[in-house]
Structure 1
Amino acid sequence: MLVSGQADAALVDALEALVDDRLARSASRMVVLGICGAQGSGKSTLADALCRRFSARPAAVPMAVLSLDDLYRTRAERAVLARDVHPLLATRGVPGTHDIGLGLDLLDALDRGEAVRLPRFDKGRDDRTPEAQWPLAGPGVRLLIVEGWCVGATAQQPAELIEPVNPLEACEDADRIWRYHVNAALAGDYQRFFARLDALALLAAPSFEVVVRWRDEAERPLRDGGSPEAMDEPMIRRFVQHYERLTRHILREMPARADLVAWLDDRRRPVRLDR
């Protein structure tokens with residue numbers, strides 16, 4: 001996916017063609033493209049490359065990008081979930097820790113052609129930034145890119161939740177309250193949100209173990225710079241276990257229905273594109 005910080009040209013070409021098809025079919029309304037991919041797979045880089053493509057056209061396409069990460073609930077809201085439902089919900093990331101109602105309101109406003117402020121989440125502070133600092137998406141947006149690690153994901157069957165997939169679930173969710181809550185949230189308003197996607201692209205990691213390495217690579221500059229927020233390897237391994245169950249489910253289930261699948265190698269390079 002990444003070559004010297006650049007998105008793969010063939011993948012950008014394929015997504016550009018997919019979006020053009022949806023724009024042609026939806027001349028009177030906004031098109032929403034979903035990009036799903038595990039942590040570190042290159043979703044933001046790909047979204048930026050698409051923005052440059054459509055902005056550079058003689059007739060530029062008005063567009064905006066929304067990361068699912070920017071819909072995370074505030075630290076205070078997650079503290080309430082941790083107290084009232086399960087302690088693991090204090091950690092941002094899984095379904096149930098996003099404000100999907102806010103996301104649906106944004107989609108409605110953009111569909112109406114309104115200018116809206118897009119939320120931003122400060123991961124260093126682990127909290128949402130003040131609304132006054134949110135960037136403004138101008139009126140008449142024709143293309144919205146929604147990117148995130150579980151964009152377009154579906155819920156699992158209850159029987160699939162019984163056995164833990166890692167030590168985090170076995171030791172800290174032995175009663176299954178957390179994983180059932182996450183699954184129920186995903187089956188609810190998240191599906192209303194994902195139903196608004198006109199097209200879905202998946203950046204498919206070769207394995208979950210590679211995702212752990214990618215996350216470590218992302219943290220390395222923070223560690224080298226002495227950042228107090230940087231995670232060491234044991235912290236990273238515990239953190240990514242919050243995402244493991246659904247990441248593995250996505251890699252099994254989503255390729256059969258995504259509009260475009262980019263199968264990545266362990267260096268994030270597409271080795272095959274399935275349309």
Structure 2
Amino acid sequence: MKNYIKILLGFIILTGMSSCLKDETIIGPESPGAIKNVIEFGNTGEIKSSTTAPFPLYIPFTLEPTAASGEFEATINYAGAEAAPRDITVNLAVDPTIITAYNSKVSGAAFSTLPAGSYTFPESVVIPQGQRQVKVKVSVKPGLFDATKENALPLKITSASQGLVSGNFGSVIFSMPLKSVWEGTYTVSINNNYGSIDANIGNFQEKDVKLETVGPNKLQVLYIAQTYSGNVQYQFNGDNTSITAVNAFNGATTYVTSIQSVDVIDAENGIFELHWTFAGRGIVERWVKQK
């Protein structure tokens with residue numbers, strides 16, 4: 001099994017490609033050293049956006065297409081040196097401009113704000129005196145989603161009766177994709193045996209690789225060729241008989257990619273294999289879903 005560098009050691013300068021080996025994603029609001037005395041959204045699971053994204057992105061869950069409803073809890077933090085000195089009223093609103101800004105800055109992003117009537121949440125909540133946070137219940141109706149779009153809810157803290165609204169975590173995006181049959185945990189075999197040969201990639205196998213739904217039959221994996229920091233998105237067609245596009249990106253950089261062949265596609269057993277290139281590097285990938 002290949003050994004990986006999962007912290008930022010520096011940039012690796014390669015011909016036709018400037019990138020770095022695997023590193024960590026954006027630091028969250030609960031992290032040590034976070035800005036104090038502010039009102040902010042807490043982490044709702046792992047942050048899915050990179051450090052260069054204008055807003056943090058979360059995927060609280062993927063929804064079954066037949067589900068009548070879904071629900072999750074967001075968190076509002078009082079990130080002060082002490083607990084809230086008095087009851088703090090926090091006002092919330094949907095802000096579609098968050099989606100517009102995110103899509104314009106992040107390669108591969110194509111989110112759409114959920115249609116009105118498909119979600120509910122309280123417009124104001126109270127962090128009680130002596131407490132540091134309050135939970136916000138968000139409910140959605142998947143049946144009212146547009147299945148052809150990448151559905152997301154952009155929420156903003158519009159004001160608070162105490163403290164400053166965070167500039168970094170005062171607005172967030174909650175993506176709630178309809179689950180693809182390809183979502184799951186895989187064993188991935190990767191071989192850079194054509195195109196530009198990259199010694200950092202080579203030939204190896206990686207287990208427990210998560211493939212997550214991010215849009216209509218679009219799935220995303222962390223790390224490019226399970227070697228470089230960034231993400232890869234695989235676009236399957238509607239009946240799961242082919243892969244129509246593969247996109248690789250790292251922050252604001254979108255790499256030139258192409259598919260040479262889709263050699264195996266077996267939705268029933270969760271297996272696919274393809275030849276594709278990014279930044280001139282040709283790789284063969286075989287994905288086998290773990291049972």
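Every read-out reported here was derived from the displayed coordinates using simple, explicitly stated rules and does not represent laboratory data. No experiment lies behind these values; they were computed from the predicted model shown. Cβ atoms are built from the backbone, for glycine too; each structure is taken alone.
When mean count of other Cβ atoms within 10 Å over residues 151-158 is computed across structures 1, 2, the figure 22.0 traces back to 2.
In this comparison of 1, 2, the computed figure 0.90 for FRET efficiency 1/(1 + (r/R0)^6) of positions 143 and 255 (r between Cβ atoms, R0 = 35 Å, to 0.05) is attributed to 1.
Please state which of the structures 1, 2 yields 29, 22, 19 when semi-axes √(5λ) of the Cα gyration tensor in Å is computed from it. Answer for the origin of the read-out: 1. When Rg/Rh (Cα atoms, Kirkwood Rh), for residues 71-222 alone is computed for each of 1, 2, the one that comes out at 1.10 is 2. Across the set 1, 2, FRET efficiency 1/(1 + (r/R0)^6) of positions 39 and 263 (r between Cβ atoms, R0 = 35 Å, to 0.05) reaches its highest value in structure 1. Across the set 1, 2, relative contact order in percent (Cα under 8 Å, 6 or more apart) reaches its highest value in structure 1. Looking across 1, 2, the calculation of mean count of other Cβ atoms within 10 Å over residues 55-62 that yields 10.0 traces back to 1. Out of 1, 2, which structure matches 12.8 when mean count of other Cβ atoms within 10 Å over residues 127-134 is calculated? Attributed to the structure labelled 1. Where does the value -13000 come from, among 1, 2, when helix-only ellipticity at 222 nm (-39500 (n - 2.57) for each DSSP H run of 4 or more, over all residues; to 500) is the thing being computed? Derived from the structure labelled 1.
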